[in-house]
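For reference, the structures are reproduced in the following blocks.
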Structure P
Amino acid sequence: MSQDNAKPFRDAYTDRTAAEGVPDTPQTRAPAYKLAFADDEFMCRDELRPVRLQLELLKPEMMLDAHGIKSTIVLFGGARIPEPAKKETARTKTLADLSSFYEEAREFSRLMTLKSKESGSTENVIVTGGGPGVMEAGNRGAVDADGASIGLNIVLPFEQAPNEYVTPDLCFNFHYFAIRKMHFLMRARAICVFPGGFGTLDEMFEALTLIQTGRMQRVPFLLFGKKFWEGIINWDVLADAGTISEEDLDLFRFVDTADEAMELIENWEPNARRDAIPGR
């Protein structure tokens, strides 16, 4: 009687195109006449924030679903960490020394992407913030393995184009930090945190808090660079002070190499105590 999937109403594309071809009159030029969903000024009003939040949640979700991506491996890390070949441009000696983690992030992503390809690139897909530094290394490692990776960029006053290694169809841009962080974690099979600054710390502590409070299931949570992380955060003092529990220190593990990370993820035991893990 009717075509499959036939819809009784005209679709939004058709009406938007039709509205662009109306006669040019004072009435049609007035902002009030514009279709609401095609009116950029209207969509950017403060009152439309709830709608924009929903759109930023929906668009990447729908596109990742369309690509069949079921799980991801999250890489957080500093935008300022250079690749070793460019470490002489680093602003500090410490940043130059940390350039080794660019290569570890790249190698880890290469190894994980090879694993991802076994599932048809639907599981364990690398996701980064899409920018330079460690993020670039993560997406670059996926390219080394001839695989796909995701980039979740955000509009900033001083940055940034996506790095050239993000898979174009999986490169997203955000206005809201909160929604971007949701997308980092919604499919996370593991979380890997490399040395970084405020942004990296923010992402790391939010993810740890979600796991600590039971709002997110426990997944492999790896901190690359034991010396770096123990140098900037005295984890044991937090536990000794009672502001976190001793058991909270078991939520993460320290690693220094891509091979260590792959082994820990492969053999992850969520409830294992960190003092039972070599190289904790």
Structure Q
Amino acid sequence: MFDTVKIAVCIKQVPTREWQPRLNDDKTWVREQDVSYEMNEPDAYALEESLRLREKHGGEVVVCSAGPTRVQQVIREALARGADRALHVEDDSLGAADASTAASALAPAMAEQKFDLILTGLQSDDQGHAQFGPVLAEKLGMPHSTIIMEVHVDPSTLDTEGGAARSGQAGRLRVKRELEGGWFQHVTMPLPALLTIQSGINQLRYATLKGIMAAKKKEITKVAAPAGLSPRLKVVALSAPQKSKQTLMIGGSPAEAAKELVKRLREEARVL
């Protein structure tokens, strides 16, 4: 058993997908007082993958999140699903933070923990920039890989003292990345490392009653946000999508109309 291997999984609280967005008065974000929240779905897959790695290789899973007090809703959910403990960088200003600010808030506290492996979701459902993982990896000074579909840790490179083998070499893992056009890439990486997990990599588990009761006794370490955090991204304006439809009549002979239809489907609708 590799009982000292430490896996971190970063999770984010986002508006539920069923909630109909309503913008605040200055049209720069949603009306947070009206929002119902849930765990970011890609992060749920990262959490599940971390639990499976722990079941296979031992160690512990630590949930890490940044945001206001309400974030403990998803932290408790992650603990109920099986995470061992949690780290919460608590600050009201981080509720709608951009990727760089969120990474800057978490990096100092996570660096102290000396994690062997950090998992995040590929992107968030609310902002969707897919930048949090790479920025956090840069701030922590560790290698990273994105859009991961499979994770295999080489147990021969681990020992009970942590992520390093008795030979003195760094631990290793092999990952499968999803590329464009149905292609994949296999990468061998040293530990410690950070991975951003693609949705669908595994089958999600849900909290049991036993897990929910156990979560109430698990530790949540609260840490103040670092001083001097400032947003790197400014939202100028948001607007809700407008429903619209347009009818286009294509004339000419049947052959000409068919040719024109295929052209428009290919070049405008991009469905062919």
Structure R
Amino acid sequence: MQENIELIKEAIAKKESVIIAFSGGVDSATLAALAYEALGKRALAVTAKSLTFPKRELKSAEYTASEIGISHRVVHFNELKVPGFALNTQERCYHCKKGLLHILIDIADKEGFNVILEGTNASEIQGYRPGYKAIVEAGGRVFTPFTEFGMTKDEVRRTARTIGLSVADKPSMACLSTRFPYGQAITKQALKRVGAAEDYLFSMGFTQVRVRDHSDRSSIARVEVIPSETYKVLQDRERIVYRLKQLGFDYVTLDIEGFRSGSMDEVL
């Protein structure tokens, strides 16, 4: 693994100047740390502040960037204005990633950065990843070192621990658009409701949470937590139901299968 890390840093150094698409999760944080080691001030981490990016994650990204020492910038990105995104088809992530890359490439062109670094790892491209198609279409403007050098999610986490990043064991955090079944339109109000529901559950001490919004007919919240914390949902059932109904859900359900990434893709 150490050999791969050195190869990645060498490959980044050859780019001479880079912008890192920086969410603050373990993948982008590890990539940013390696880029900073390779290029110093010629590496810029950019985080998109958007409706699908929870405020708690933005604060975490700001902290992680300061921990690394890399220059960090926050830009505004409204996915709902990206053609095709709000319709929430199976190509939703493609439209979103294409829109975000357009913003980052525009910054690069205006400020003289050569390449956009993106943190997709080798484990992720095995599944359904329409967003990765937008990366491929960008050609040489976007470089994904972890996929190029075959670095898996576990290897990225081990690298983050070696570097000493506080996010090394941080749970994966997909954007809020993944909380809606394909075909159900995504709105600003719906994103805010899901975000507020998850914020409330995290504030209660849950370590991993998804509130899936099934509102094609009635407004149903399908709550996913890790199986070991299911008892806590039942223990605090009345408080949770009351709060989520306050937010506008008609029904509050617990998914007894528990938390799993990409559960909305299971119907594909």
Using distance in nm of label points 7 Å out along Cα→Cβ at positions 53 and 117 for the comparison, can you identify which of P, Q, R gives the largest number?
P
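If P(r) over Cα pairs in 10 Å bins from 0, in percent, for residues 29-76 alone computes to 21, 35, 25, 16, 4, which of P, Q, R did it come from?
On the way: P: 21, 35, 25, 16, 4; Q: 21, 45, 24, 9, 2; R: 28, 53, 18, 1.
Of the options listed, only P reproduces it.
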Out of P, Q, R, choose the structure whose coordinates give Rg and Dmax of the Cα atoms in Å, for residues 141-180 alone equal to 11.3, 33 when calculated.
P
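As an exercise: FRET efficiency 1/(1 + (r/R0)^6) of positions 37 and 93 (r between Cβ atoms, R0 = 25 Å, to 0.05), calculated from one structure in P, Q, R, equals 0.00. Which structure is it? Spell out each step's value before the answer.
Numbers: P: 0.00; Q: 0.90; R: 0.25.
Structure P accounts for this read-out.
Every read-out reported here was derived from the displayed coordinates using simple, explicitly stated rules and does not represent laboratory data. This one's a predicted model, so the numbers in the text were calculated from it and none came from an experiment. Cβ atoms are built from the backbone, for glycine too; each structure is taken alone.
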